[in-house]
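What follows draws every value from the coordinates through simple rules; no lab data is involved. Everything numeric here is computed off the predicted structure, so don't read it as measured data. Cβ atoms are built from the backbone, for glycine too; each structure is taken alone.
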Structure 1
Amino acid sequence: MPNIKSAKKRLKQSEKRRMRNKSYKSALRTQLKKAELALESGDKDQAKLEILAACRRLDKVAQKGVIHVNQASRGKSRLMCKLNKIS
């Protein structure tokens, strides 16, 4: 436990950020799971909608710095490849 005032503040800030990042990552994983399920169902239109939503979510999370930009780009690329395979 920190004794210095600035260290206490830093602890509070980092905990707040950790919880925020945790919720962003959780929402991202949920969206990616929806996209994967839509791909497995074979419904091309629904899969396209879910993948576009997942791409938006990936971009947003990368923009906030929760994940790396390249990780978001890789995720979008993999989703698009899977979508093109069912087309």
Structure 2
Amino acid sequence: MVVKDEDRCWVCGCPWAETHHCLYGTGKRELADKYGLTIRLCRQHHNEVHAHPNTGLDLRLKIMAQEYFEKNCGTREEFIKLFVKSYL
């Protein structure tokens, strides 16, 4: 995915502490790695994403990941086969 600065949190610009898999859960982290669906987040934003799944920042990142996948990796149908659902 497109990242402003790979050494900083995508949200706030602080030095990153975590690589976040935009799509996570059983088997999905490996697929996120395979298709480049990760982003750098500081610890605060990484914790926020996991504290509020499928809402706010987490949902925004899932939508971005799907848009990236559909533009660079495959079709929406392929995305759904791999990640079980569409976020668009």
Structure 3
Amino acid sequence: MMVRIFVTLKPSVLDPQGMTLQKALSTMGYKQAQEVRQGKYFEIRWEGGLRSPDERAEVETIAARVLSNPVIESYRIEWPAEG
């Protein structure tokens, strides 16, 4: 199963890369792009069905402890559709 994890800076954290991109877009004529925030995207192919709470907790731990910095970043996990 494929688990997708999105890591983004918390809203209160300054995002210089995003600000630079927003300025570049504005310079290029894309005035509608008012704010850009950068982030990271991960895909993890997980062996098994992610049906047990323990397996889901393991993925949560990976996202919280390895893939993100909890001081400045938040994460969101996109679980595979069951079926």
**Prompt:** Of the structures labelled 1, 2, 3, which one yields -8000 when helix-only ellipticity at 222 nm (-39500 (n - 2.57) for each DSSP H run of 4 or more, over all residues; to 500) is computed from its coordinates?
**Reply:** 3
**Prompt:** Thinking of 1, 2, 3, which structure, once Cα extents along the principal axes in Å is computed, gives back 60, 21, 15?
**Reply:** 1
**Item:** Structure (1, 2, 3) behind the derived value 2.4 of distance in nm of label points 7 Å out along Cα→Cβ at positions 34 and 58
**Value:** 2
